[in-house]
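*Asks:* Next up: the structures, one after another.
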Structure I
């Protein structure tokens, strides 16, 4: 039986690379995208084992529906990769409420939405892997990124907590952070 992955933010950047890698390894890959319809359609046409879902990761009910769709089609989800994220960089004095909320909602709440619904399925399966994409900004803080740093620090701590909750169910939960030496 094929392994099944669900990847948020899979139409471009790091997410696209993850989708391509999993698809090339024979996984059935479902991914979300927000607005890159042409990129998503291109990935679907390139791989017969790739399926896209246009979604706003901040929408709780949409996350629930997408997870149910994948489970109904394949009976399981072996791996969730929470990759969807945005930046709206401004120093704190110039950051507006929308800059703050949009980044926190997309990066942190989106991560919660998919982790919640996938973890329930993985607990039934007694197996699975959740990988959350964070950033060095969430560890050291980078000027102009208080919203982004807070969201990524939240992901790091949430990952530690969820790993403790799901470990007894044979579910691995990890976080990956990219380090840019230019910013250090």
Structure II
């Protein structure tokens, strides 16, 4: 369904569960960044009625997710650590085309968001299946379902504002190929969601 061309290294879940404070901290900041990305898109494209309508509830949902992760940290008597640079997202953004029309720039932003949601969904699925903590399995299953819906929404919005489904999906395939290269070259780290 997600179309990712390289699955996450199976060692990732084992590394992630070795220090739950680290993975939960990174997860919290990912949710915070997702919130601000949606807010930014609404601010930049207020005339895009469907975008505003569709992303407004996502802002609330993503901020709710941030709060859920904070509650999970508190429940486990863990502290929210410092935010770290997200090498994965920075590399994805480097692939965005500059210039072009306003709508072309919007499509690039939507495709990057779709890719981040797709990889997050895949990682949440792995945690929901393989982490050695039944409560966290259930916790991450809910996030997986949510991220799958967000991924689909960003693709649908890219098609809507891209004006040419075939062209948008061709660009999406380019993102999938590039993301595979990113994943091949990033170190497997258990303290990062991506």
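Here, each number is a calculation from the coordinates, and none is a lab measurement. Bear in mind the structure is a predicted one, so any value in this text is a computation, not a measurement. Cβ atoms are built from the backbone, for glycine too; each structure is taken alone.
*Asks:* For structures I, II, which has the highest computed value of FRET efficiency 1/(1 + (r/R0)^6) of positions 140 and 156 (r between Cβ atoms, R0 = 30 Å, to 0.05)? Please report the intermediate quantities before stating the final value.
*Replies:* Numbers: I: 1.00; II: 0.75.
Result for FRET efficiency 1/(1 + (r/R0)^6) of positions 140 and 156 (r between Cβ atoms, R0 = 30 Å, to 0.05) over I, II: largest is I.
*Asks:* Quick check on the output: 17.1 is Kirkwood radius over Cα pairs in Å, derived from one of I, II. Which one produced it? Intermediate values should be presented prior to the final figure.
*Replies:* Working: I: 16.6; II: 17.1.
Only one of I, II returns 17.1 for Kirkwood radius over Cα pairs in Å, namely II.
*Asks:* With Kirkwood radius over Cα pairs in Å, for residues 12-67 alone derived from the coordinates and found to be 12.4, which of I, II does the value describe? List each step's numbers first, then the result.
*Replies:* Details: I: 11.6; II: 12.4.
Considering all the candidates, the number was obtained from II.
*Asks:* Compute distance in nm of label points 7 Å out along Cα→Cβ at positions 4 and 52 for each of I, II and report the one that scores greatest.
*Replies:* The structure with the largest value is II.
*Asks:* Right, another one. Here Kirkwood radius over Cα pairs in Å, for residues 76-163 alone has been calculated and equals 14.8, so which of I, II was it run on?
*Replies:* Going label by label, the one that fits is II.
*Asks:* On FRET efficiency 1/(1 + (r/R0)^6) of positions 92 and 116 (r between Cβ atoms, R0 = 25 Å, to 0.05), which of the structures labelled I, II is highest?
*Replies:* Max of FRET efficiency 1/(1 + (r/R0)^6) of positions 92 and 116 (r between Cβ atoms, R0 = 25 Å, to 0.05): II.
*Asks:* The value 19 for relative contact order in percent (Cα under 8 Å, 6 or more apart) was derived from one model only; which of I, II is it?
*Replies:* Source structure: I.
*Asks:* Could you tell me which structure in I, II was used to calculate helix-only ellipticity at 222 nm (-39500 (n - 2.57) for each DSSP H run of 4 or more, over all residues; to 500) as -26000?
*Replies:* II
*Asks:* For the read-out FRET efficiency 1/(1 + (r/R0)^6) of positions 84 and 148 (r between Cβ atoms, R0 = 25 Å, to 0.05), a value of 1.00 was computed from one structure; give its label from I, II.
*Replies:* I
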